[in-house]
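Participant: Just below sit the structures, each encoded as structure tokens.
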Structure P
Amino acid sequence: MTVTTLARDSAEVLADRILDIEDLSIAYRESGQARRVVHGVSFSVAAGEVVALVGESGSGKTTTAQAVIGLLAENGEVEAGSIRIGGVEVSSWNDRRFNAIRGKVVSLIPQDPGASLNPVMTVGKQVGEVFRLAGQRGEAHIRELVISLFERVGLSDPALRYDQYPHELSGGMKQRVLIASAIALRPRLIIADEPTSALDVTVQRRILDLIDDLRRETGTAVLLVTHDLGVVADRADRVIVLRHGRIQETGKTTDVLEKPTSDYTRQLLADAPALAESAYREAPSATDPVLSVENLIKDFALGRGQSFRAVDDVSFSVSAGTTHAIVGESGSGKTTTIRTLVGFETPTGGEVRVLGQAIDKLRPDALRQLRKTIQLVHQNPFSSLDPLMSVEKIIEEPLLNFERLSGAERHVRVRETLDRVGLHADLLQRRPRALSGGQRQRVAIARALVLEPRILVLDEAVSALDVTVQAQILRLLVDLQERLGLAYVFVTHDLAVVRQIAHRVTVMQAGKAVETGAVRDVFDNPVSPYTRDLIAAIPGGKRSPFTRPRRRR
């Protein structure tokens, strides 16, 4: 069968099993040596079926998916085995042959919409390119096709979006543009590589609903690459668990979730926040707050006498040894709130007090010293750690800025802090690129702890981590809090994590706090309709999937 036939007559030639992978082994060549990362993997995906590939970073799931669509890195190669799409062997195809079926037979929804869209081309033109390459002619006709497609994927005001650039769209909008591009030619197989991992829960639900609707309407098969077992519980018919490039377990989703046979799968399930039984942290005895926010307002000037109110009359307080979570969708005001807490923004109105001191009333030198007390841990440790500095120098840097200590004293403090976060002194001379994601986040936490602060502000501090590593960091944070009496302000879009780590929570929408209270009260008896929507959108449902009926397909 020729490439042209497969692309032109895919609906006829593709059997019920759209994708067949048998004994697939993939390696990367580095310095002349082949390093095998996928070992003898076999599975299939049928028409209208959702099959999930799950596992932590380095498990081989993305490499396997890339091989299916011919997008392995230049140093990657299929060493053995077979990849058949619609019965046609494609494992040895070159890029030119794959180009004939990409979009028409198999398409990809990538993980990062920001990195996947051309920043200097309108999104309408980019999606239109799919139709141009498929032979469609006439710009007016293509524009009409794209706008219709934008409407189908739920983009508001699709004609306006056609002429906008990626930076003018939200993360959810950009992901919908990528989905529009992926479904434009009605492919028989969609590979969705972590398609919602960076999105708010309500946006995530809408995106996954859209993919599900398309699957039902067209019979498209979906290969879902994810580390989110809550998403798997809700969306997948079958699941394949990978570790170190080998299949640990495979089967119907309900069977694997209810009766896992491998130790690794059981550990993944135990670590998945969305699948955990509802258990809330009990707050220690109330003490005077170490941080208080009273009627906080923050406006930003837009020019021509206009302004935008990003935070509108928000109040909460945090005591030593407790965690206060701030949740809400993108644009809710949570990031502006925490930037004000750490002194990066000046309040327009209201007050922020740290250890009883109003931070906007302090002189610059006093504010600088107060910042030792409240430290920030960023979302992405890879970008927040200097790649040219060793672990020792990264952790030591705050001491050079704030403390008058000798070199020997700094060295002792750094080693003690590294030990606190569960890292060995052997890592001190390594650079960030030589660390795992979990190790990098521990270094970021150590850097924040080295000044012995009273308060940590954690900005999406576990959202970029695999479920197992995420669970390790959450356990570390709880342990540090209990040993050191730290207060945490924990900003996240993952409400399942909030349920695990926080004592109290503030839910923000459009700059306002729509609900504040104990996590147990807010989750079990939400007052705000917006809060109810957020909780309902948690992947895996509010309760464990083991105690509720599966969604019928």
Structure Q
Amino acid sequence: MLSIVLRFPTGRYHATPWDRHVNEGSVEWPPSPWRLLRALAAVRHRKAGEISEESLRRIMDALSESLPHYRVPAAVGAHTRHFVPLFKGNRTKILDAFLHLDKPGEIFVEWPGVELAETDRVSLQVLLDRLSYLGRAESWVEAGITDEASIPPDLFRIMPLSDDPQDARKDDPERIRLLAPMVPESFAAWQARELERREALFLDRKKGKLAEKGKDPGRAKLSGKERERVAAELPPDLYAALHVDSGDIRRRGWNRPPGSRWVEYERPRGIEDASPRPFPPASRRTRPAAARFALAGKVLPRLTDATLVAEKVRRALIAISDGAPVFTGKDENGTLLRGHHHSLIIPEANAGAGRITHLTLFAEMGFDPAAREALAALSTLHGRRGNDLLTVLLGVGEPEDFAGTNLRAGQCLLFCESRRWVSRTPFVPTRHPKTTRGGEPKLDTNGCWIGSAEHDLLRLLSESGFPEPVHLEGIIGTDLGGKPTRWLEFRTRKRMGGGRRGPDHGRGFLIEFPVPVRGPIALGYGAHYGLGAFLPQFAG
């Protein structure tokens, strides 16, 4: 087994994950296999010209054969903010996120089953000796080859998902994605697919030019030189792919470096932030996660106005609780809480007229005693011209306590288990569709348009811990009181506050998972205000 140690003298590690913007404040932890190999290639190019290309190729091939395991210390996330001057007196803010590592700031990377020849081992040691930073330039590092006996026993282990799933399930780990090199067989298959796709795009552009000139586009064919030109844009092997410049990646429309793949790892929860959190997950016996209300009034609002009702509920609960974090989504200092663990407010239309009859609240962080007092005190939602809505608290408990299909008995479909889920309110994506400089859609490895509603929904499902769907299908609307209702009829903007929102007005989907999952499922822009809610398909 080959093991290396990475020691960060300042105790800080700065690195932005490939698929995240620097101002999102995310840190790639641990360093991805792709980042490690790219760093070694850069060192040889800039500082170690005496290392032969053949030796570096053998090292890269050996380190690409298997996924590494990591042993890391606990780390605390932090950031600094910098206002960088631009032109004409303008400036922009840059967020520098990093991790503070527990002393002595060492992480260990192991490649099980990998052994290098002595000459290549010496070459690797030279490269590690001359590696001065990893990630961003502020992330100083000292590196070298080590042995297993030198690894402290109290470090956390981070392993590929497939290596030991039984142990992983016992520890309830957190799943993360890291960028890793493809194995040679996968790279060859990717290369063939990419070449075919690029030739097709080149041919389509050629046909378009012929059509503009009034000529028959069916006569368009690729010449030998044109095929060579297209092929020249692709790296011939993994070694060349590791040297592709980031500017070339963007210019050629790739959504990630050629020759790379996403792999899933499991790491113990909380190791990326060892500091006390304002609201750690609490025992459900002391902090129930669900609450339900029945709604009454002269004229009940339609489900198309779900966001208006949810905003009223949130404002009322914030006022009653004096700004409890579970309702505001902010801590006592006004800082946004990490994740989406505060309350979702999901209006339900459980009668035939398509009007809101119930309100369901769900909060992963749970409702503490003060929050439960606020829930019990909520009795009226004031409306215009005396059209107030009365709220009756049906109960506070766990999702399992309310789950069921007997709506007359007060059961809730949102908390059921099902493999198939269908949109009840429109899903509004939080990102914008990405295009190349030529105006063509940027596609991921599955052919999905990056930033589209489908792509954003799959991303949010994954980040929320749901399994990858086996089927995703768009639907044009929902049924409200026997009337087909299009998503355009829903109010899809909040009246107060901001929030990340894409250009899409709202879409609906049918999701099929490989196994039954328990709700609630509410995702996208306005998910805390009733948008993006799904019901099990048997809801009808």
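Any read-out appearing in this document is the output of simple, stated calculations on the displayed coordinates, not a laboratory observation. All of these numbers come straight from a predicted model, not from anything done at the bench. Cβ atoms are built from the backbone, for glycine too; each structure is taken alone.
Participant: Taking 9.8 as the value of mean projected area of the Cα convex hull in nm², for residues 42-153 alone derived from one of the structures shown (P, Q), identify that structure. Don't jump to the answer; show the numbers that get you there.
Facilitator: Details: P: 9.1; Q: 9.8.
Matching structure: Q.
Participant: Comparing FRET efficiency 1/(1 + (r/R0)^6) of positions 178 and 298 (r between Cβ atoms, R0 = 30 Å, to 0.05) across structures P, Q, which is largest? List each step's numbers first, then the result.
Facilitator: On the way: P: 0.40; Q: 0.00.
By FRET efficiency 1/(1 + (r/R0)^6) of positions 178 and 298 (r between Cβ atoms, R0 = 30 Å, to 0.05), the leading structure of P, Q is P.
Participant: Here is a further query. Tell me which structure, out of P, Q, gives -10500 once helix-only ellipticity at 222 nm (-39500 (n - 2.57) for each DSSP H run of 4 or more, over all residues; to 500) is calculated.
Facilitator: Details: P: -10500; Q: -7500.
This figure was derived from P.
Participant: If you work out distance in nm of label points 7 Å out along Cα→Cβ at positions 58 and 522 for P, Q, which one comes out largest? Mind dumping the intermediate values first?
Facilitator: Details: P: 3.5; Q: 6.0.
Checked P, Q; max of distance in nm of label points 7 Å out along Cα→Cβ at positions 58 and 522 sits with Q.
Participant: Continuing with the same structure: If Rg and Dmax of the Cα atoms in Å comes out at 26.9, 85 when worked out from the coordinates, which of P, Q was used? Before the final figure, lay out each step's value.
Facilitator: Working: P: 25.1, 76; Q: 26.9, 85.
The read-out was computed on structure Q.
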